[in-house]
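**Student:** As structure tokens, here come the structures.
Since every read-out is calculated from the coordinates, none of them should be taken as a lab result. On a predicted model such as this, the values are computed, not experimentally measured, just so you know. Cβ atoms are built from the backbone, for glycine too; each structure is taken alone.
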Structure I
Amino acid sequence: MQLLVRANAVLAVLATGWFVANLHEPRGPLLLGWVPAPLSLALASLAQWRAASTTGLPAAARRFWNQLALACSVVALGVGLQAGIALTNRRPPVAPQEVPPVVLLIFLGRV
């Protein structure tokens with residue numbers, strides 16, 4: 001568990017540094033800006049599922065961590081799909097009708 005939290009913290013620091021470096025103008029590969037979000041969400045989901053499997057945890061707490069992990073996983077999937085779209089298209093979608101329906105369904109499914 002500690003390793004997942006530390007890895008996510010390092011990922012957050014690197015993503016923040018990359019954001020600051022690209023604040024005024026784009027630098028470097030676009031991939032480095034899109035990978036941290038879905039990866040961080042996936043690591044968080046894994047940590048939450050591990051927390052849910054802690055022995056002796058009350059049923060309500062176990063349910064809470066499982067539901068949070070599921071929600072986090074669905075958002076990770078949606079962000080990952082959006083990253084794939086951004087990385088394969090030269091022009092990012094600017095209007096909701098330009099976003100592929102599967103991505104909208106994933107995001108709206110969690111609302």
Structure II
Amino acid sequence: MKRITRYPNGAIYQIVYHLDDDDMFWHREDGPAFEKFFLNGKLARQDWWFNNKKHKTDGPATIIYSKSEADRIERWYLNGRELTQEQIDKIKQDLAFKKTMRELLTV
């Protein structure tokens with residue numbers, strides 16, 4: 001279930017995806033379960049949740065954007081547990097390897 005909250009001017013403030021009608025159980029399988037927007041409509045934050053735990057296997061599960069879009073903060077989570085930089089680097093290496101293998105196999 002998708003729930004949209006708006007600023008008083010009608011612009012989208014946030015979008016939250018819930019499992020069924022449970023507002024407290026965040027879950028989405030095909031994208032971020034939480035998105036927050038600046039008043040100008042640009043993304044302020046994205047969080048990937050699966051079964052009410054921050055989780056994403058192919059990138060950061062939390063991305064916080066600056067208003068200027070020059071900077072962003074990324075946090076990586078698997079099954080609700082935040083990963084260390086060493087664990088993140090290992091995952092990035094594995095993803096790069098898988099991408100290379102797919103490219104080589106489709107030639």
Structure III
Amino acid sequence: MHLQDTKLFLRVLHTEEDSLIEILINSAKTYVKNDIKGYINQKIKDKNKKEEILKKALEDRRTYVLINMLVAHLYENRGMLVEKAIQNPIFTNFLWQIKGDLLTGEFDD
């Protein structure tokens with residue numbers, strides 16, 4: 001995932017917040033990776049298979065969209081308070097699709 005791709009997703013044209021956006025990208029990657037990894041650890045016992053499946057999941061195009069969606073949310077909502085804690089259903093569905101594909105091995109190429 002590249003800074004310029006995420007900035008395009010965010011519709012950010014300036015460079016003043018590049019370092020912030022890079023921090024958000026890394027945080028979002030870690031969040032998504034840990035969520036998927038936790039699911040894999042519950043479902044799969046073979047260590048080599050776990051690593052292979054995680055690699056495929058992280059390379060899936062939907063994962064890039066998820067990361068950009070999370071970066072956008074963090075970028076646009078910098079405060080600690082939220083009025084309603086409702087997760088975006090598209091984000092949730094993408095994550096569950098990827099988790100489902102972990103078991104079937106069907107990933108986007």
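**Student:** Which structure, out of I, II, III, was distance in nm of label points 7 Å out along Cα→Cβ at positions 51 and 67 calculated from, if the result is 2.0?
**Tutor:** III
**Student:** Let me ask you something else. Rg and Dmax of the Cα atoms in Å, for residues 19-58 alone was computed and gave 12.1, 38; which structure, I, II, III, did it come from?
**Tutor:** Going through each structure in turn, the value belongs to III.
**Student:** Right, here's the next one. Relative contact order in percent (Cα under 8 Å, 6 or more apart) was computed and gave 25; which structure, I, II, III, did it come from?
**Tutor:** Computing relative contact order in percent (Cα under 8 Å, 6 or more apart) on every structure in I, II, III gives 25 only for I.
**Student:** When distance in nm of label points 7 Å out along Cα→Cβ at positions 27 and 75 is calculated, the result is 2.2; to which of the structures I, II, III does this value belong?
**Tutor:** Going through each structure in turn, the value belongs to II.
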